[in-house]
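> Okay, got some structures for you below.
Values quoted throughout were computed directly from the atomic coordinates according to the rules given, and no laboratory measurement underlies them. As the structure is a computational prediction, the values presented were derived from the model and not from experiment. Cβ atoms are built from the backbone, for glycine too; each structure is taken alone.
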Structure I
Amino acid sequence: MKRSRRRLLRNNKTALIFCAVLLIIGAILSVVFIQPWPKAGKASKNNKTEVYEYEQYYVPINHFSDKIDTISFAELKNKLANESNEDVYVSADERENVRKLFNLDNFQPKVQFLGDQEIVNLVGEKSNRLAIVPFQTADSRVKTLKVDNKLLWDKTATDYTLKLKLKTSDKSKASNAFIQNKITLLTNVGDVILGRHVAYKMRTYNDYTHPWLKMADLLKKGDITFADLETPLSDRVSPPDEGMSFIAPQKSIAGLKMAGVDIVALANNHSTNYGVNVFNDTLELLKKEGISYVGGGINSEEAYRSLFIERNGLKWGFVDFNSIIGAINATDDSAGVAKFAIKPWAEIDDQTDIARIKTMIKETKKQADIVVAEFHWGVEYQADPIQSQVNVAHAAMESGADLIVGTHPHVVQGAESYQGKPILYSLGNFIFDQEWSMETKQGVVAEAYFYSKKLVDIRLIPYQIEDYNQPGLTTEDQSNQILNRIFTASISKEFQN
């Protein structure tokens, strides 16, 4: 009996040892050959989830007619956390991120959380509305505010504060992060007339850059600077101090170069004031000095040719047309400018000319990422655009233009957003000697900021001409007067006060 019990104990002990060995072997095999189950949120080796870090940038936006142009980080935080006189909106998708960005416990109860495009529509409708949206949402129907006096679109600005570090597994979202090198600034100025008293002033000061001195730094900021040159540059004729025909000596080109002018529009009623030979002198000088031109040429083929330039990896197309009588129009074998006939300078709007403009813009758009159209048109000294201007502008936008700039009336005119893109019917005089009224002394530089192919912001910068020749930046009161004239004469709600 004892022997049987000892045998049983020995067998059990052997079995236990055998089981233990099996467990050890199983454990070793599981480590070597079997991968453990991944924990939640972690990626297995065979099914790894990439995590991308990026910075999300935000912009505050308001209506163009709002006088506020810059706001501090602290003021924004206060409007989000406490009562505000404005309607305040925040992108619904970014609610939690904006809360973290401003280190808020809670938003004040009147903050509304809406879709991005709904916010842009509401802010573009009327003044006294403020919103914070991702930079990708900004467009030219609303004004982007500076934060602590720094504009996101200004490539010279540093330490922009409205940004938050985020992580995502969505590679496309991370790759859509803000890249400063995708910004292109197109700077537009109105009528540049270097003849008559302007020529006299340059001669008196013995400085042919003098008219540009106060505004040159602003203009040089542009990646592309575009001006309406309404003066032939030639030494064949001495500039008269009186009359309605303008000319300036060729050394006047120094001012354009100092100010960084890249392109001039020639389709106007004064560039051919002294005939074809003088006009050809101008063309040759511009070529020699490396300034491109559009809207004029040695014949109609060149005059009606779009200008293409490359900037920041994008192709830009420019077209330019004159509707004012008195110009020499280009022909198949003679120099001149590109023309179109509309009221009030023609009895009817010439539909053949308008069809030509539409075709030219469509063809330009096929070759360019961005198309800018300039038109010399309208009623002199009148702030309201007439219907003929509106009709041509709409046709141009429908054909593919991304921005329309108007010149000639010698005063600022109203603006319009059409199909989500801006029409600036007249920028006013930029350099001229019309000291007889405040309206003819004042105008705006139009800074158009593009982020890649999208026009994200338009900034209208007022100035006033003094001493019969020299524009300079205005005081706050003067700026408000100039901008109010534009807003009062504007056609669409985005620019109306």
Structure II
Amino acid sequence: MKLEKAVWPVWIGLAVFLCASAFGLHIFSGQFGADDLLIDMPVVEFVAGYFVVCLIFWCTAPAIIGKTAPFATRNVFMLIFALGFIARLAFIGSTPVMENDHNRYLWDGAVVANGLNPYAQTPDDIFETAKPGEILYQLQEQSGPVFDRINHPQFSTVYPPIAQGAFALSYLLSPFSLDAWRIVLLLFEIGTLGLITLILQQLGKSPLWAALYWLNPLVIKEAANSAHMEPLLMLPVMAAVWLTLANRHARATIVLTIAAGVKIWPMLLALPLWRQMLAGPKRMIVNMAVCGIILLTLLFPILLAGLSPKSGFVAFAGQWNSSSAFYLIMLELVSPLANLMDLETLDAPRLTRLVLGVMLLSICGTLCWHRASGNEAVMKRMFLITVAIYLLAPSHTPWYFLWIAPFLCIYPNRGLLLAGVTLTLHYAYFYYLPRDLGETYQFGIVWLIWLPVWLLMGFDLLKDRNREPAHA
């Protein structure tokens, strides 16, 4: 009873602090208008505040979860849910802070809801060729500032068809409404929270660990303020994890294929499941065929439009990189080889991506080489593959942290949780960019983001290995 009473003030204090931070950022977000000059925005103040809020959460949340008495779990969980829900609602009507991806989502949703292929034309092409009376011209007129603010308008959309369906749902709720899109994301997040809770209960763990996702300030900001589409992805991924624990491997692979209709990478999580099915090869082959048919069906609109240099998928695969220290290391190592090969179609960035891809597949192959001992071991492999995808990705934007955040409720790795703090420094790029100091960010701030994460992960790994003989 004394322990419960000692923890409650900390939970309530954290609740008040996080809610106040959310409402404060809503008010502060007005200084990041789409028409404001980047050099005039209070970037340093935002980054400092964002960093401190996430750091306080990282320091307190795991500790108080572990110290909360079991008989207080229900009441604390209700507090956690209410707090996370209020913090997300606090951002309704707010200005996305230094983000504009939502404009592409809203435009794509309008295109799909009107029965058109969003991969067929780039926004630039639409601007140049759409004529009065045509649907695309009318949508431009109806979109207000949305169409004009689409980022990278020279490329077609990079978001697969299941994501497009969610964009269209937002349009049907309220055309070109950012807040309607936020409501869609909130519904997906509630579903994800429910699945995380079910998984934790199935593992015999306290459902309070779900707070590492639901109350995480970085998760809340990137989903509720910036309105990034990652919650669409993590709902089916967590559903697949839950099905895996329930020994429904075939259904889990199908759900992962659906998740690949949001972003492609969850297909790799099916590998540990197929490895388990290898004991019955016919069942595995049938399942792989079904997943292949579903995936080809999902990808058909993309393939129909073609993978030209204007395709967002081609551009993303070949050009995108952001805030990844490991990518910079590999690029430096691979560049001499690329120069030696002197291939026009395989420059240093593309060759680096190829090497990273080979590394990822090697990790997947190593993890899946032997049959797992049980469903929890399969789930652990799914987590490790997700971490490998995350750490080897050429781009490390804050919202990609949402790929691993639900898993960290199950495997609360301190180093990876720390990435949810240091990734706030990503936004410092927008301080250096208008001052022509991009290299300062690339070779300075990026390392401040990742070195603490790598060091803490390495320290914990060594500590765990040193502890193993003591338990032998």
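> Can you rank I, II by mean count of other Cβ atoms within 10 Å over residues 205-212 and just name the one with the largest value?
Values: I: 19.0; II: 22.1.
Evaluating mean count of other Cβ atoms within 10 Å over residues 205-212 on every structure, the highest lands on II.
> If mean count of other Cβ atoms within 10 Å over residues 101-108 computes to 13.5, which of I, II did it come from?
Working: I: 13.5; II: 23.9.
Value 13.5 for mean count of other Cβ atoms within 10 Å over residues 101-108 corresponds to I out of I, II.
> Here is a further query. Suppose helix-only ellipticity at 222 nm (-39500 (n - 2.57) for each DSSP H run of 4 or more, over all residues; to 500) works out to -21000; of I, II, which structure was it derived from?
The read-out comes from structure II.
> Given structures I, II, which gives the highest value for relative contact order in percent (Cα under 8 Å, 6 or more apart)?
II
> Tell me which of I, II gives -0.36 when you compute log10 I(q)/I(0) by the Debye sum over Cα atoms at q = 0.06 Å⁻¹. Please list the in-between numbers first.
Values: I: -0.36; II: -0.27.
It traces back to I.
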